[in-house]
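Below: a set of structures, written as structure tokens.
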Structure P
Amino acid sequence: MNAVATRSEAVPTSRNPLAKARDAVWRPTPGSLRLLALLGVIGNAGIVATGGAVRVTKSGLGCPTWPKCTGDSLVPTHSPEHPALNMAIEFGNRMLTFAVLAIGILVFVAALRLRPRRKDLVWWALAQPMSVVAQAVIGGIVVLTKLHPASVGLHFLISPALLIFCVGLWVRAGEGDAPPRPLVAPALRALAWALAAACGLVLVAGTVVTGTGPHAGDADSRRWGFNIEDVTRVHSVLAWITVALTVAMLAAAYRTGAPPALRRRVAELFALELAQGAIGYVQYFTGVPAPLVVLHMLGAVLMWIAALRVIFATRDRGPAPLTEPGPEPLRTPQHA
């Protein structure tokens, strides 16, 4: 009998949702590991949106200390200086960080338990809980510096950096370990990297715009001293450069007969850019309303995820290895 089982044979199916969740971590398959990685992607995109909600509701100092919410309490308590709603919003964002950390730990355990073990997936997975810890520490610095725009901008940019590992694991768990085989010409692959770099610059410029604009996270927080129209123009120019690179890549992908998956990834990015541009111009001409700021921040992260997927779609590493059967989990004897 072949020592390597198929994926469907590797983990006995169970109708018990708790048992399925346990097996996804303790007796993982490439599919279950990929699902956990996707939860990491969703969690880190979601925390950007909740962080945006903290800013636009002026809740950045709702919990004025760190790691406790107040000087003598880990959780929000009555305070005459901090409204209860602001405290709840800031504390909720902190709790979501712990949820994302929990997902990162589960992802790492699943990567360790996967058979055969794939070392690169373990490293991709280890980066996730470590990065969340770094995010929590920087979040503390944000509070202790009273929402200085440099620390707030760094706090935001950690999420796109962490998403590199989340998206990388999500993609790599569904493919093999063969040497990367280019699916497109070197020029098109270079264009994909240039496109991702442009998206990254748009994110950095966006943090400067936000750090200059009205949504500081607290009414008394320091702002950058730039002219808001100047930094907005820089942000807009970078965004248009990104759109131009995307159009060029989309045209080149169709002209050269690139794989359908790559064409879809580039088209998805282009659609997100159009939506993001529309939101950006609407919020600029309507006085930067709070809900649109949150939506724009979420759109920026989705655009970044799409750009990363474009890079991965330019090469192939073969099918994922079949999963070896792992040890059966301990079961409690059933008595009549």
Structure Q
Amino acid sequence: MTIYRNLAIAALCAVTALSWSQTAKVCIDPGHGGSDPGAVGNGQQEKTNVLNTGLKFKAWLDKDTQDSNGGGSWNIVMTRSTDVDVSLQGRCDIANNNNCNRFMSIHNNAASDTSANGTETYSYTAPSTGSDLRDKIQTRMIEAWNRTNRGSKTASFYVLRYTNMPSTLSELAFITNAGDAVYTGGSSWQDVAGKAHMFALQNHYGLAAYTPQTAQSYIVDNGSSGFSASSSWFASTSVSGYYGSNYHARATEAVSDPAQWTANIPTSGSYQVYAWWTAATNRAPSAPYILPNGSTVYVNQQANGGQWNLLGTVSLSAGNQTTRLSCWTTSGYYVIADAIRYYGPN
């Protein structure tokens, strides 16, 4: 079977803008592994450093795919995700057989002269689609690690020659240099390198650099500083299943006297809002929660107690956001103010 070279493929490949609804398949290749430690120096092994970096790179791309507010969508293929032997041809086969759109190999550099230092990135040819990605990786890595800029280069490395798609090889820094080794072996710096490679890939596909947001929970309990209610709301533990140490209750009445929960939301986006209450037969069958966007959701607090109940999904701006529970509903019952959870951005 004929093996296509990057030079021929480059003429057929164009860098185009990637919408979030499209997915590019990216092969991440942590160099060496198994019986091949790669370069060694300063108590480090290249195979371990680049595997950690490659996995952090994958984690960033997975987060980017999950976050529809920006960035891109990526299908990730790893040549290895554990400490195993993979031949050079095996690495090419993994990328080629999976019809990957891009191949990105990650390495640490080494030299007998321990003063040698800095970052350099390779492609097979230039100019080409591969060299465009290469140049963007080099730029982003210099910004991220601020090591000596050794430039963008071409080389006939096996994995660059025998992969069927635009390919790059990153020499992040010198494992044999004491200053560089702080970066090659540091977990936080490996994460920064993974993020830099994500930025480069985003830019390569015509996207602005975007840091994906991981959804988190922001919980305000009725005992938290973000909770407030008038003296007509009383604390109780008479019904089990409350969140935290107790809950607040109030008799229903045709007055405006809401309990409220305020959370500081750090990032704008789409959030799910949940409520927790204790259920009993004397609870309001139509308790009115007023969401931060002003919409009102009526819930039956006689059921589904002792758990998070979804009130709705709303778009929130960064900053303080407040959910309220009104007592203005059917008379003869109690409304229960326990906890509110904001989850996002989604």
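Laboratory data are not the source of any read-out in this text; all were calculated from the coordinates shown. Note that the structure is predicted; figures quoted are calculated from it, not measured. Cβ atoms are built from the backbone, for glycine too; each structure is taken alone.
Quick notes on this structure:
- Entry that produces -23500 once helix-only ellipticity at 222 nm (-39500 (n - 2.57) for each DSSP H run of 4 or more, over all residues; to 500) is calculated, selected from P, Q: P
- Look at distance in nm of label points 7 Å out along Cα→Cβ at positions 200 and 272 for each of P, Q: the largest one is in Q.
- Structures P, Q were shown, and semi-axes √(5λ) of the Cα gyration tensor in Å, for residues 176-287 alone at 49, 18, 12 was computed from Q.
- Comparison of P, Q by relative contact order in percent (Cα under 8 Å, 6 or more apart) - largest value held by: P
- With respect to distance in nm of label points 7 Å out along Cα→Cβ at positions 48 and 280, the largest value across structures P, Q is given by Q.
- Comparison of P, Q by FRET efficiency 1/(1 + (r/R0)^6) of positions 24 and 184 (r between Cβ atoms, R0 = 35 Å, to 0.05) - largest value held by: Q
- Computed 0.05 for FRET efficiency 1/(1 + (r/R0)^6) of positions 88 and 320 (r between Cβ atoms, R0 = 35 Å, to 0.05) - originating structure among P, Q: Q
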